[in-house]
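What follows are several structures.
Here, each number is a calculation from the coordinates, and none is a lab measurement. As the structure is a prediction and not an experimental result, all values here were calculated from the model. Cβ atoms are built from the backbone, for glycine too; each structure is taken alone.
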Structure P
Amino acid sequence: MTTYELILSRRTIRKFQQEPVPQELLERCANAARVAPSGANLQPLEYIVVNDPEQCQQVFPHTAWAGYLDDGTPQPGEQPTAYVFILTNTEIRANAPQDVGIAAENIVLVALDEGVGGCMIGSLDRDALRQMLEVPSQCEISLAIALGYPAEQPMMEEMTSDSIKYYLDEDGTLRVPKRALADVLHWNGY
């Protein structure tokens, strides 16, 4: 599969098999994030990987899932088997959202290349997670990425209305509308 095909196939996964993600893959994900471009090459990001099953269970209640779905939260037996937390060291740079986004996509694409799905989660109980993960005061929890082998196959579709809301179809398949390329691509100016 080409990189372009991998990117087109990437969908957010919110239901996971309970097979552990290999530690070597998690390390490659963190390394891919580490070498991502960084504004002024300041490299303010640090990472906490959680893959202990008991600790994953402790993290889960401090995450929020699938705001457009009534039942979008993974149920027992569908929860992530690993997390990567992206931290911003504010002593290096106070705010680095572009760095976080680039690093996060690197993590998700490296995982997907080996059959592991991911969900980027910004809706977090950061205070509880800071205490649980012993995050030092100079670091902010910028994003969490839940990882695991997919137990669902969300489908992308072209938007046919103005709604950007993902939904479950009559078969229970998650459908994710995307704006058409012709609606968002402009050549040589708007």
Structure Q
Amino acid sequence: MSTPDRRINGALWKARWHIWCRREARALAVIEAALIAQPDDAVMLAFQAHLLAELKQPHKALQVLDRLVEVAPGQAAHWFNRGFLQESLDLLDAAEVSFRRAVALDDKLDRAWYGLGLTLIRCNRLEDALSALRRNTELQPMSPYAWYQMARIHVNRAEPEEAAKIIRHLHGFEPKIAAQLERETGIRAAG
């Protein structure tokens, strides 16, 4: 292991120790010091972005994620994280681009499909949102979140029969979510 690699690994362990002790600001200082020596280290940049987000500094975290996707453009997870933060900051067009890049790099990244679906819902592009959410359910059939969002879209589009199908489906593995949808929508689909 070369000296820079040893320093980076040492910094990561020290930062993790600070996090374990609930001293995220100290962990961030350790990471930032290590990045002076290795400014393009993708692992350290990802760690820095995560810590900044945890410390409620989303704009700074986004700047780091912008740098991270320059340094490691082929990593779908980095694009997903960027899209997630962009969506939370209401940068919906940018979030869509990031999520689409993530799924182009890894078509099986279910979280990115879900994030894309949520972003498209917020942009009122419901047909595109349904497509993204359907892909998420193909990858994560037992996760209720995309099913819930799809049912809500069908209700909003005055397609109660489609919503009822989803609610019936949810009764098979997530009865609490199915019951919640029934309460929220007034659609009774048990059985």
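Given structures P, Q, which gives the highest value for mean count of other Cβ atoms within 10 Å over residues 132-139?
Comparing P, Q, the top value of mean count of other Cβ atoms within 10 Å over residues 132-139 belongs to Q.
From P, Q, which structure was distance in nm of label points 7 Å out along Cα→Cβ at positions 124 and 148 = 1.8 calculated on?
Answer by label: P.
Supply the structure label, taken from P, Q, corresponding to helix-only ellipticity at 222 nm (-39500 (n - 2.57) for each DSSP H run of 4 or more, over all residues; to 500) with the calculated value -8000.
Checking each candidate, the match is P.
A value of 9 was computed for relative contact order in percent (Cα under 8 Å, 6 or more apart); which of P, Q is the source structure?
Going label by label, the one that fits is Q.
If mean count of other Cβ atoms within 10 Å over residues 12-19 computes to 16.8, which of P, Q did it come from?
Q
The value -0.84, -1.08 for log10 I(q)/I(0) by the Debye sum over Cα atoms at q = 0.14, 0.18 Å⁻¹ was derived from one model only; which of P, Q is it?
Matching structure: Q.
If we compute mean count of other Cβ atoms within 10 Å over residues 92-99 for structures P, Q, which one ends up with the highest value?
Looking at the calculated values, the largest one is Q.
Check the numbers for FRET efficiency 1/(1 + (r/R0)^6) of positions 20 and 116 (r between Cβ atoms, R0 = 35 Å, to 0.05) across P, Q and tell me which is largest.
By FRET efficiency 1/(1 + (r/R0)^6) of positions 20 and 116 (r between Cβ atoms, R0 = 35 Å, to 0.05), the leading structure of P, Q is P.
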